[in-house]
Structure I
């Protein structure tokens with residue numbers, strides 16, 4: 001059995017795989033105010049469609065739909081099968097709370113109750 005496929009058949013299979021990935025995947029990478037769909041993601045990187053997404057570099061934001069997941073510093077890794085693959089140099093989780101510059105005690109009050117002023 002041979003594993004050789006004609007170029008037009010291989011190109012059609014690659015295009016179908018990318019189209020299926022775009023429909024299923026909600027992941028997107030945002031840079032300079034523009035969002036681009038992510039075809040697939042792994043532990044230390046992600047891939048985008050090279051025909052749809054310009055060359056990315058530097059600091060990007062990773063989203064799952066409308067949820068901001070991570071802020072990442074990326075570097076281009078490789079290009080294969082119509083995908084541009086990027087590796088994470090640094091990845092920071094996004095927090096919904098403001099960072100504290102002091103230690104919060106476990107027994108600290110959570111609210112301030114005003115005295116009854118009779119009003």
Structure II
């Protein structure tokens with residue numbers, strides 16, 4: 001999608017993303033962490049989620065990498081993380097992360113309410 005945007009949209013352009021990279025199940029089951037799905041391998045997760053309840057488990061650095069690989073630069077980035085003394089953070093800390101996520105920082109794993117504005121590289125308005 002971003003490759004198509006990069007090639008076909010005329011300058012100057014901005015693309016705005018509002019991303020909620022959380023486990024949607026946590027909104028109806030408050031015993032779950034917003035990052036609960038990070039404890040599963042992809043194979044395990046594919047058995048839990050259904051085609052009607054798809055969850056994208058990408059983390060902040062993975063999004064940034066995708067955008068930059070397609071020729072965009074990040075003009076603006078904002079996100080939040082739970083406070084260390086919050087119930088949200090406590091639930092995150094109880095998760096046994098799958099090895100796929102062990103090399104990521106807590107900040108990257110818990111980044112939420114992400115706002116990203118992309119522009120084509122070397123572009124000015």
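Using the calculated result 66 for percent of Cα pairs over 17 Å apart, pick out the matching structure from I, II. If you can, show how the numbers build up before the last one.
Numbers: I: 66; II: 62.
Checking each candidate, the match is I.
Identify which of structures I, II gives the largest calculated value of distance in nm of label points 7 Å out along Cα→Cβ at positions 42 and 58.
Working: I: 2.8; II: 1.4.
Checked I, II; max of distance in nm of label points 7 Å out along Cα→Cβ at positions 42 and 58 sits with I.
Which structure, out of I, II, was helix-only ellipticity at 222 nm (-39500 (n - 2.57) for each DSSP H run of 4 or more, over all residues; to 500) derived from, given a value of -7500?
Working: I: -5000; II: -7500.
The read-out comes from structure II.
Taking relative contact order in percent (Cα under 8 Å, 6 or more apart) as the criterion, which structure among I, II has the greatest value?
II
Where is distance in nm of label points 7 Å out along Cα→Cβ at positions 50 and 106 largest, in which of I, II?
Sorting by distance in nm of label points 7 Å out along Cα→Cβ at positions 50 and 106 in descending order puts I first.
Here, each number is a calculation from the coordinates, and none is a lab measurement. The model shown is predicted, which means the values in this text are computed figures rather than measured ones. Cβ atoms are built from the backbone, for glycine too; each structure is taken alone.
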